[in-house]
Each structure stands twice: as C-alpha cells, then as structure tokens.
Structure 1
Amino acid sequence: MSTRYLESLFNPASIAVIGASERADNLGGMVLRNLMGGGYPGRLLVVNQNDYDNVHGVPCVKKVSKMEFSPDLAIICTPPDTVAKTIKRLGEAGVRTAIVMTGGMSR
C-alpha cells in the first residue's frame, strides 16, 4: 500500500471534531483545544447536535450533512451508541478517514 492513502490521517488539510463543546470536561473540546494550541495549520470544523455557532471560536454545524466541505479527517468524540451512524453519515459526506475516541465500545 502506498503511503498516499495515509495522508489524510497523518497530514490532514482539514479536520472535523464531532461532539466537541466548550465544557471543560468534554473530550471533543479537549481535542479541539489541543489542535489549536499545538498550532494545527489546517481548516477546523465542529459538528455538535446543539445549536452552537462556534466552539472555542471554530465554526460549528448541527449535523454532518450540514458541513460546507468534506474534511480530510473526522475525529469522533461522541457516545458509543452514536458512532456507527456517525461513521455512515461521514462516509456519505465524502469523509474517507475517521478516528474514534470514545469509551465503552466493547459493550
């Protein structure tokens, strides 16, 4: 396999963080703050089912289907029971790479 297939994982030009909020204990929010604090140079987007305009200054949409662009990478930080449906919707939106960061998937 060529490493070009891994480009969207290791060097994404854009990232959507699914489930990020401004709550201090929110995993998605922590991921987003780390990306911003670490100097991530690409385009960021948040998807959160609540009616936020932005999260930590990053544009936010309510649904994957409302994303204005197809990010190279999605980082899923939502409850386990939402992950399969979220991955399906991301695929339908043209997202080819996703990282799942949630606990309890073995249940």
Structure 2
Amino acid sequence: MGRGNPSTTVVRRSKFAPKILFSTFFKSNGPVFIYRVERGQAIDHHFYINDCLRPLVDEIKRQRPSYGTSHIKIHHDNGRPYIHKDVSNYLESEGLTVMPHPPNSSDLSPCDF
C-alpha cells in the first residue's frame, strides 16, 4: 500500500460457524416433516422414534386419511439409531417399508441424486 491509500478491511468468519441439524422427511413433491434438532440433543433410537418417526407417521396419516402409511417407503442410512431393533419394530408396526442402504456407502444415498 502506498501513502495516502486507505487500508482495506478483511472480514474473517470464525473458524467453526455454528451448525444447525435438521431431520427431514420428504416425498417426490416436497417435504412432509422437518424437525430441528436442538444443540446437544443425543440422537439415539428413542429420539428417532419419539421425535421424528411418530410425528412423521401422524403427518402421513393426516395427509393420506384413506391410505395411511400403506405403500410408504422410508430411507435412512445404517447409523445405529436407525437400525435399532425398536426402530425396526416400530416401522413394521406402522406398515412402513425401509429401503435398503448400501453398507458403508453414505455417499451413495438415493437422496444425493
């Protein structure tokens, strides 16, 4: 910089910007249910069933009163909370079909295409 030239201001973002996590469930024409996960919330099978799947099933039944959850497919990865026996039992009891997810291949998620 030469004399008389004003110094430039450089704005730097913090190294780790705060992140917000959402659980999103959608169908071909848009979202069905979106849940904002609170900071520090443990994501275990109890959380997944009570805070995500039950409200999702309620919303599906509200949107499809004649058909309910019949012919509904759900896709999630192979994370421990999602493959827990209680989750599988709940989904089966509600008539939801789980689409298989390739093991160790989160980058091959159908949601990415």
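Please treat every number below as a calculation from the coordinates, not as lab data. Note that the structure is predicted; figures quoted are calculated from it, not measured. Cβ atoms are built from the backbone, for glycine too; each structure is taken alone.
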Which of 1, 2 yields 1.4 [distance in nm of label points 7 Å out along Cα→Cβ at positions 50 and 66, calculated]: 1
Test item: helix-only ellipticity at 222 nm (-39500 (n - 2.57) for each DSSP H run of 4 or more, over all residues; to 500) calculated as -7500, pick one of 1, 2: 1
Ranking 1, 2 by mean count of other Cβ atoms within 10 Å over residues 58-65, the structure that comes out highest: 1
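Can you rank 1, 2 by mean count of other Cβ atoms within 10 Å over residues 26-33 and just name the one with the largest value? All intermediate terms of the calculation are to be shown ahead of the outcome.
Values: 1: 20.0; 2: 10.2.
Answer by largest value of mean count of other Cβ atoms within 10 Å over residues 26-33: 1.
Comparing relative contact order in percent (Cα under 8 Å, 6 or more apart) across 1, 2, which structure shows the greatest value?
Values: 1: 27; 2: 18.
Comparing 1, 2 by relative contact order in percent (Cα under 8 Å, 6 or more apart), the maximum is at 1.
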Given 1.00 for FRET efficiency 1/(1 + (r/R0)^6) of positions 10 and 42 (r between Cβ atoms, R0 = 25 Å, to 0.05), calculated: source structure among 1, 2: 1
Computed 40 for percent of Cα pairs over 19 Å apart - originating structure among 1, 2: 1
